[in-house]
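> What follows is a set of structures for review.
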Structure I
Amino acid sequence: MTPSSNDQIENLVLKFSCDDQPGIVASVASLFSLQGFNIRESSQFEDSSTRRFFMRTLLESVEGPKSLNDITSAFNSIASRYNMKWTLARAEKKIKIVIAVSQWGHCLDHLLNSWKQGVLPVDIVGVVSNHENQRALCEWYNVPFTYLPITKETKKEQEQQILDVMDGTQAELLILARYMQILSDDLCRKLEGRAINIHHSFLPGFKGAKPYHQAYDRGVKLIGATAHYVTAELDEGPIIEQAVERVGHSNTPQELVELGRITEAVVLQRAVRWHAESRVLLNGQKTIVFNK
């Protein structure tokens, strides 16, 4: 659950999962009605194969500001009754994120522009990179840029520096925006559920080097991109979003690369936005995404 707070709030977002059983929705709706909240948006899903129930609800107080601490305490009784895994937070809260990037900046640029335009509900508090290429872009957006070179011998220290940047900025999420380094198992465990990667192909196809050249050699008609949570199993984390682009026999490998980069940027931005809006719930090795 989310730690309680004495903050005064008017809009809340609740998400939870639990074993499916009668009365869950009625209990949640009744409690928040008694607490003076109106349901503005609600989505729910039952996984028939696991009998798990998932729900996301956006709530608005009709009685003015409320104590988040009091609401959290009141909901805890229902959460305990149904053995829920849950979070309850201020709907307007913008989570702080750090972006990791290497030499290519297409995903970084799209995230920064979406944030600057106000369509990405996050606070980008820093960019880290093992190359200097994107420093000028970050300075243009007035975002702190930290150069963290890495070698085989310094990998452990460099990854600790990434954590130090996150701790220093109170970042809740790390975005791998074409960061071309494999995170250690230790860092993956520390960032479980708090790191999102973009993969430059439609997983599980065309893993490894030069995926678009692999696609070209196979004469594929669709290329794509996959955004997923980072786990110790390389490119096997729970998938948040995917998209494809139709291509043809006349497209060159370089044209596939360019189309792929556009797709990567869009897919990653969606995944970050949905995570920030508490629209993603883990379901084992899969996700439930209550996107609009």
Structure II
Amino acid sequence: MNTADAGPSERLKRAGPFLKWAGGKGQLLSQFASLYPRKIERYLEPFVGSAAVFFDLRERFAGLRATVSDNNKELIRCYEDVRDDVEGLIRRLRQHKARHGREHYYGVRGRSLGRLSPVARSARLIYLNKTCYNGLYRVNARGEFNVPIGSYKNPGIFKEDQFRAASAALQEVRLEVRDFSACLRDARAGAFVYFDPPYDPVSRTASFTGYTERGFGVTEQERLAGIFRELDAKGCLVMLSNSDTPLIRKLYRGFRLKSVTARRAINSNGRRRGAIGELVVMNYAPGKG
């Protein structure tokens, strides 16, 4: 890895999400600040998404030992390439930026992943993510990315310093492609685990579970709630984000619930986009632990 000349602490302070992601937590970090445990040394995040919470904690807690994972293998490979070959990734992104247009977008979207190098695959994901409609990551039943091009006049595809800062923050971080239940093997008493799963839909038009080809329905929400309770029994500090729906309130009855407000744009009905209430579930008193 070859990063800029800034010192490690300065690079970490600049690190933040470089992907658009449905339900990304960047806008909620100011509300989350008072909800984190007082001290965090070991951190696990099984639905990493845009990694906004990871980058925030990396800045706030010196010496944080982190494992971030997801069952979206292309996403995890992307983070690996940012960590291990950021300069190669930047070179690829420069090429995409220079050629961006409708023809280039659909040509890149239609390429066979099996014919691309790992870094080329990650550059493809980032380029499509920053130029597709609404920054939406969605795949079909065959696992193929199928979002149309967005109507951006001059999309901000990437900032080189942003990627170098993210690369510095990801050093010595364990990255895994795995189901969220695997965190049970790694979590020890005192570890902080944050879950940000695909949300329980607040209406039929609000449903978005195309994050992977397998989706995320009621059965998965119930299984996740069971994992939450197992981690609680192990003495872990656990925090979870989800929709404020009757199902989620029922699944996490007995735990601390905190309402937060976020603006969301993923809805087929434009009138239903905007500020909505979400729930944060915790098994600890904020500011303690």
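Any read-out appearing in this document is the output of simple, stated calculations on the displayed coordinates, not a laboratory observation. No experiment lies behind these values; they were computed from the predicted model shown. Cβ atoms are built from the backbone, for glycine too; each structure is taken alone.
> For which of the structures I, II does the calculation of FRET efficiency 1/(1 + (r/R0)^6) of positions 40 and 96 (r between Cβ atoms, R0 = 41 Å, to 0.05) return 0.65?
Here the read-out was taken from II.
> By the measure relative contact order in percent (Cα under 8 Å, 6 or more apart), tell me the structure among I, II with the highest figure.
Values: I: 16; II: 24.
The maximum falls on structure II.
> OK, next. Quick check on the output: 19, 16, 12 is semi-axes √(5λ) of the Cα gyration tensor in Å, for residues 88-167 alone, derived from one of I, II. Which one produced it?
Values: I: 24, 17, 9; II: 19, 16, 12.
Going label by label, the one that fits is II.
> Could you figure out which one of I, II the value 36, 23, 18 for semi-axes √(5λ) of the Cα gyration tensor in Å was computed from? Mind showing how you got there, number by number?
On the way: I: 36, 23, 18; II: 30, 24, 17.
Traced to structure I.
> Out of I, II, which one gives 74 for volume of the Cα convex hull per residue in Å³, for residues 104-143 alone as computed from the coordinates?
Numbers: I: 62; II: 74.
Derived from II, not from the others.
> Given a value of 29, 14, 10 for semi-axes √(5λ) of the Cα gyration tensor in Å, for residues 152-247 alone, calculated from one of I, II, which structure does it belong to?
Values: I: 29, 14, 10; II: 28, 24, 12.
Derived from the structure labelled I.
> Just checking, which of I, II has the largest value of mean count of other Cβ atoms within 10 Å over residues 56-63?
Of structures I, II, the maximum of mean count of other Cβ atoms within 10 Å over residues 56-63 occurs in I.
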